[in-house]
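What follows draws every value from the coordinates through simple rules; no lab data is involved. Owing to the predicted nature of the structure, the values given are computational and were not obtained by experimental measurement. Cβ atoms are built from the backbone, for glycine too; each structure is taken alone.
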Structure P
Amino acid sequence: MGMKYIDAKMLQKAFLAGAKGLEAKKDWINELNVFPVPDGDTGTNMTMTIMSAAKEVAAIENPTMESLAKAISSGSLRGARGNSGVILSQLFRGFTKEIASADQVTVTILANSFVRATETAYKAVMKPKEGTILTVARGMAEKAAELVTETEDILEFCSQVVEQGDYVLSQTPEMLPVLKQAGVVDSGGQGLMQVVKGAFNFLSGKEVDLTVETAVRVEPVVSMEGSTLKEADIKFGYCTEFIVNLEKPYNEKTEQEFKGYLESIGDSLVVVSDDDIVKVHVHTNDPGLAIQRALTLGSLSRMKIDNMREEHQERLIKESEKLAAQQKAEGKKSEPRKAYGFISVSAGEGLDEIFSGIGADYLIQGGQTMNPSTEDMLNAIDRVNADTIYILPNNKNIILAAEQARSLVEDKKVIVIPSKTIPQGITAIINFAPDLSPEENEAIMTEEMSRVKTGQITYAVRNTTIDDIEIKEGDIMALGDHGILAVGEEIEATALKSLEAMVEEESELITIYYGKDVNEEDATALKEKTEEQFLNCEVELHCGSQPIYYYLISVE
């Protein structure tokens, strides 16, 4: 019989199914990132982007195509994170423009939506690169346009479009050698396919989970205005989580006995069983008792124990600092508007101090481990009371979100300085000249930061080969502006090796920012060895306190 059209209620559920399809594979998509760094985030960024829209879509009780189009487009646009998330939001933007005025979606409208989605996304990227999510989207759009004259059955249409998408995705390593060398397909393209397949599964009649809710995390609720929750109110102090790999029979009786025991020693209990594993979450004052009982059922993995009383204190401190910053920003909003202001993405207390010290008005916490969203950018722009605002993304994966935010602001002039690293951002803001025009400053800041070379020292999370360099899990890597600078087994030796690749005859200044996992003594030792090895360069050392990266090193 087939399916001739999709109504608004069906489209609502199909979109939610697509969102859940992506969310279910988030971690796997993260692992597809070419560079084996501990912060691969394509899956996370795309999931947070679509979930921002899914929450709005799920809240519509009596959906129409127009209300769905607005929720999908606006929700994903403002929630977009990272390049992959921004491109996904642009795909949705183009898609929804086609369906907004329709009563029902037919094959023709669906095909036009695929084509317009791809056109919109390509226009949003200044230099589109093939072998990416864009290529996969275009492959499906071309197939969709071809099928318009061949079938009116939406299920048959979708089946062939999905098949084509999978094929194009499989070819991405042939388009981008770096993918082939790493032995992976494009992570953004894979994320897009999870969305499309999730929606198709629903339309095909498969049973899928359509619930959309914020992640449940049991933790003390802290209010800075007379909070009733105190440390003494935390009855059970340790949040204990683990997975039991079952080695003994586990039936309903065993499960009830296990749950009963855990309830006797704690609260906030969640026990979920699936085939041969049992996932446990419990708050208790003696994690050892929970662990010992679980060991009678099998071996344990992914064990995690957090002291909630310590977390409570840390959260109070962070909330008070955040409140103070908000109050300061609100105070500045009431002051007369100034000519210019700066927004910088930062990561780490030391880097925060540096950016504040050189003139940043507002700091957005982010970077590799968490790309801020378009919404975060818009909130920051709102808090900086200036005619012209310069945004320093300081990460290539944040630039698109900053540019997307700029396009949504009408009452201020927003200039995105395309800084790809923290050192570039610092150099850009230092070279700002108050007496010059915004356009002149944009040109100077962009030119000066282009003279900065950056090396980022971190560790590998898996085995791979990049640029013919064999990398093993646990190796120390130095990532440069255009690829791998060095790989080794020791942090200091790898850092020095990366400097050998960056320093040239005309280089004058080397700046080292050490992260939160490096002590001052080791950082000072690296500075001294750098001075000994590179006699013609001045060497500066700063505490950056950044996560993930042992050192950020710049050469100018």
Structure Q
Amino acid sequence: MLMQNEFFSISERDGKLYITPFGTGFPIRDFQRIIEAYPRIHVTNFLALKKALEEPGKNAVEFGKLKPQIDITISPDNLEAKIHINLTAEEFEEHKEQVVKELLELLEKNKIVYGILYDVINKDLSVKTDIVIARGVLPKSGADASINYLDLPEKRPKITDDGSVDYYEMNLFRHVEKGERLGEKVLPRAGEPGMNIKGDILPAKAGNDRTLRFDKESVEVLEVEGRVLLLAKITGALQVKEGKIGVVDHLIIHGNIGYETGNINFKGYVTIEGIVEDGFSVQAGKDISILGDIGIGAVEKIVSNEGSIYIKGGISGKGKTYIEARQNVFTKYANNCTIKAGDTISIGYYTVDSQLEADNIVIEAKNGRTIGGSIEAKTKVALRTVGNIYDKKTYVKVYGFDRKAMKQELDKLLMNYKKLLEQAEKNERELKIYETALSSTDEIRNTEEYIRFYKNHEELLHKIFLLEEERKSLMRMLTSKGDGEISIFEKAYPQTFLEIKNIQKRIKEVTTGTFYAVDNQLIFD
């Protein structure tokens, strides 16, 4: 018999608990006190217990089961074990050594051999509460591969605190020497295995690898001590094209372009440490930098087919000089010349009697001036002072665009961009399956399937690159106000002629502000 009082007795047979009631009058809610006094009682049939106390009969009624002195619970992943001691505090203190012995036997019976918390067993056991008694160790995933590349310089002049433009330290590109490090990849780590409480090893997940993207013609690979280095095969200019780092030809002229050199026509990057003398020309596939302090005069032409042009000393064109760049043109001043750019013309101090044509035209210096000539832009013109007190005629024109149509075009582009990214991610997963095996066999490189995936991936990245360039262009245009914008930060003098989307305005008095077109109307802020 487990216990007995004036109302009933509780006995145990084969682990089952039975109640034999003697009479009525014991409140069912007071049965909790019985459980607290006898923690091993576990009620499994509450209705049978309630009926026995309310309607006593002659026979014993089964209502529960006897808990073991120690319950153990093992997590499904075998990473943790908890115990619950079903004794009163007094019972535990009286039989503590026996309880500890039973606990150790229980761990052995359940094959728990790792992560046993002996300090808890010896010092921190308590009754009627869940206690973590063994804990496994999760595996640690290895560190992912990390990649670092040399950075390209930002293609824009520096605006100083006083509002002036620093054109003296500007670099369009970065010169690299043969053997110079262009980037590196730290290889992924293997990780650390774990172990569950039953002594089973839990393998670690290796870190994710990343693919180095580089131009194989101009970059070589060197593996050393857990790293993969990218080294320049040739001396030239750093280039990142469609996400691939590489080196392209870089022609450096340590003096002037003139009779000693003749005209320059070069497919790569060109740096001229002096000037271009009158009547001579420079044409390049990539960026052109002319670093002479005195600038250029009546040269025939300076043309960059794919890149930008930087003329440190400015242009005094005498009505002859022609400058054209696929991307941007940066110069200190423009006097009596023609400049065309696919993106932005940025002039430091002034333009006089020049013809400028680009998507955007900017004169950012605090005292920047635009006097005479014509300014023609597709999207936006930002000027400081236009014209002069002598009423010099100056023409500023923005062709403008259809903002609604452009937003629709951008939305369509972004949808296509998302689809291409998803295709590229799927294709890259397929590539990784092959590239993981490349370290063990080079034959995979020549399999038709690998070649097909690789070519497809390169084509997808090329399409994504083109869409990204188009997205940037559309976003730049949409940052302007209305359907085309002319901003005059200081003042425009009379005889300044403005035009946005064929809407014309002649400035009749000194004016400061921003003009933009909306619904075939010219708005002034």
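Computing relative contact order in percent (Cα under 8 Å, 6 or more apart) across structures P, Q gives 12 for structure P. To which of P, Q does the computed value 83, 34, 20 (semi-axes √(5λ) of the Cα gyration tensor in Å) belong? It traces back to Q. Here helix-only ellipticity at 222 nm (-39500 (n - 2.57) for each DSSP H run of 4 or more, over all residues; to 500) was derived from just one of the structures P, Q, and that gives -7000; the source is Q. Each of P, Q could give distance in nm of label points 7 Å out along Cα→Cβ at positions 13 and 373, but the derived value 2.6 comes from P. Where does the value 2.2 come from, among P, Q, when distance in nm of label points 7 Å out along Cα→Cβ at positions 429 and 485 is the thing being computed? Of the structures listed, the value fits P.
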